[in-house]
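Bear in mind these aren't lab numbers, they're just calculated from the coordinates by the rules spelled out. For clarity, every value in this text was computed on a predicted model and none was experimentally measured.
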Structure P
Amino acid sequence: MEFSSEDALRLNVLLTHELQAVRIDENTFTLYALTERGEARVALHPTGRKEQYLRLVREMLSGHALGSPGGYPLFIQRWTRMGQNSGDNIDKLLLLGDEEAVVSVAYSPRLSDELARRAWWCSQSGDNARRMLEREVVSRGSMGPVLANYLVEHLPFETSPHVVIDTIRIVLQPGLLDEQTQSRLWNRAKSDNAYYVGFLAAMPDTLPGQGTARADQEELTALLDPLAQNGNRYARQLMRVLSASGQTFLAACDDVLRRPADQDVARAMFHVMGAYFGVLRHEVGEELNLESAIAMAQQRLDSPDSELAAVLAAAPQCLPALRALMTLAEIGEFSVAPILSRTTAIGSLMRRKLEPVSEPVLEQIAVLRAAP
């Protein structure tokens, strides 16, 4: 098969220009090219089967961009979504008119704000937007708000809780959304608490809709602040959960734990709690099952280190809260993994299977929310 004479002429003229990106609309059989002067368009006129003709066009583009008509190498496509494409000339992949090559650029650790702009022009998708926003150079660049607003606009159409959590976590990076948009997303969590999990992961200490501090917060802060100023981690964590932001965090945790939609939400929720409370964990990176977490908390209280002993001496009324904090410090995603790995249940059935872990955790949260 050969090019039609019209296509051969127009494509060869197009390739004499400095191209930034190329995309092909297979529905209208139109090739679009992005240049410094704007967008160029070439209508294609196949001389045979459309699929073969498109292959011929992409071979021409590949030969021009990469020096080989082979196009985007099939053997590395499986690496694309692992972010393994770190070559020096990833910009050339945007000239192939191949969506998989665009994905490779979006996932690349060498992505820049300018390459994100070109890749977004080539192919707009939620997955590409999320992965590009995970690069600080993009989230803090000119493309950051563009990608974030696209994700927010399309969020109501996402049906997977995992995707919702991931999207919320990513768009809540500093500087991407205004307060009004953040508040609107927070309000949606009342009907879909997967939104809460995204918020808790992204901004645990600055959540919208702040509630009130615990009733005894001022009294205890007066006792704990001198210790916290000297770096006492127990005092700092106590003050953190007693504050308005801490109580808001706990309330959202309570809501999600009572009605997680599926396993993704449950796992993510325990992961978030592990990150929040884990600053008091006895050994970094080691999560325990619930029974072991309760036993470890009591063991630490029975033989307190110097920092814990100082808090108990300054504010002995904090003993129940400290026990709850140190119990929650030991849990995480591992704490529910043995249950979830043995079932495919979702909804109410899954929640019943999680009750041996979720109910005691809710009790610990209740201790932290209620002043004695």
Structure Q
Amino acid sequence: MKSFACLFLLLVATASFGQSPRWTEEQANAWYQQQPWLVGSDYIPADAINQLEMWQAETFDPKEIDKELGWAEAIGMNTMRVFLHDLLWKQDPDGFKKRLDEFLAISARHHIRPMLVLFDSCWNPRPKLGPQHKPAPGVHNSGWVQSPGARALADSSQYPRLKAYTVGIVGAFANDKRILAWDLWNEPDNAYGSSEKEGPNKVALVAALLPQVFEWARSVNPSQPLTSGIWEGAPADWSDSNKWTAVQRTQLEQSDVISFHNYSWPEDFEAHVVALQSLQRPILCTEYMARSVGSTFDTILPVAKKYRVAAINWGLVAGKTQTIYPWESWQHPYVKSQPPVWFHDIFRADGTPYRERETRLIRELTSESNTQKAQVSQ
């Protein structure tokens, strides 16, 4: 009787607000069974230093995007994780939607269905529209910006604007089959990877806002799943709900499909995958591959394929983000020499692979997966 009453209240709430509930485990797994093994990159074109430069009208570059996604398609990739920004909506919502639609058309021509990221807590907390600065010599991701910025996060009077952005973008593309999924907030509780000092209450503010972002996105009933990736903590912490932080609880209890980040050795990657399996939902790794700290295509991709975990590595083409440099370049820029090994990225700016062995491996593993899926469906 009690469970019936709870179900009735849920149905009433859903009907009252016109909002779809979180996908059930069965719905999430049924959706995932219809997908190929998902392999791709966190993508920004080589000629953009950050999300704003990628998407603003003056610097949006469809030809560059088309060329680079062609390289991704050629090695078997079928998804990209792509970052948006709330200031782009504030600046020009109609133009932003038009450029996003053009990007999706380019992606579709290359058989790539992107995951779109709405907010991000990493790097510079003071984003500004307009021309972006040049890359700092020898520094990893020196121009990346947070969304929302520190001022908007700390000012609740700006939340209606953030809601309008979320509802506007997700609502405009809620039934667009070219989109794989919505990643609502990248590393929301990351208070470390910043170029400038942040407010002491950042994580508390995010913990309060993140559930609202899930509500806003669900209010337009998207046909694509919602997620926000967990990234910090030991496997035992991820499998024990008593150890979840407030942000992690929202991520793991509100996401339709579970996503996570891991830049460590394959043994650690596998342990985190196993820990997340207890949630009985599809698992997507939306960031991995940092060669000098043990996360490589050679070691991680076979593990991801074994568990049929989506594998999205950071970086497709070396460019203005300079993510070939390691994180420690923030403190010690590579101004006199190059790193002994590239940290992220697959291709040089001319399209040649950094390591031919890597692109061959990606092509081989994705080809095998696609062949197996085709045989099952026949």
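Say we calculate Kirkwood radius over Cα pairs in Å, for residues 218-361 alone for every structure; which of P, Q gives the highest result? Don't skip to the end; give the middle numbers.
On the way: P: 15.9; Q: 16.6.
Across P, Q, Kirkwood radius over Cα pairs in Å, for residues 218-361 alone peaks for Q.
Looking at structures P, Q, which one was Cα extents along the principal axes in Å calculated from, given that it came out as 88, 42, 35?
On the way: P: 88, 42, 35; Q: 69, 52, 40.
The correct label is P.
Thinking of P, Q, which structure, once helix-only ellipticity at 222 nm (-39500 (n - 2.57) for each DSSP H run of 4 or more, over all residues; to 500) is computed, gives back -17500? Intermediate results must be reported in sequence, preceding the final value.
Values: P: -17500; Q: -13000.
It was calculated from structure P.
When relative contact order in percent (Cα under 8 Å, 6 or more apart) is computed for each of P, Q, which one produces 21?
Numbers: P: 11; Q: 21.
Considering all the candidates, the number was obtained from Q.
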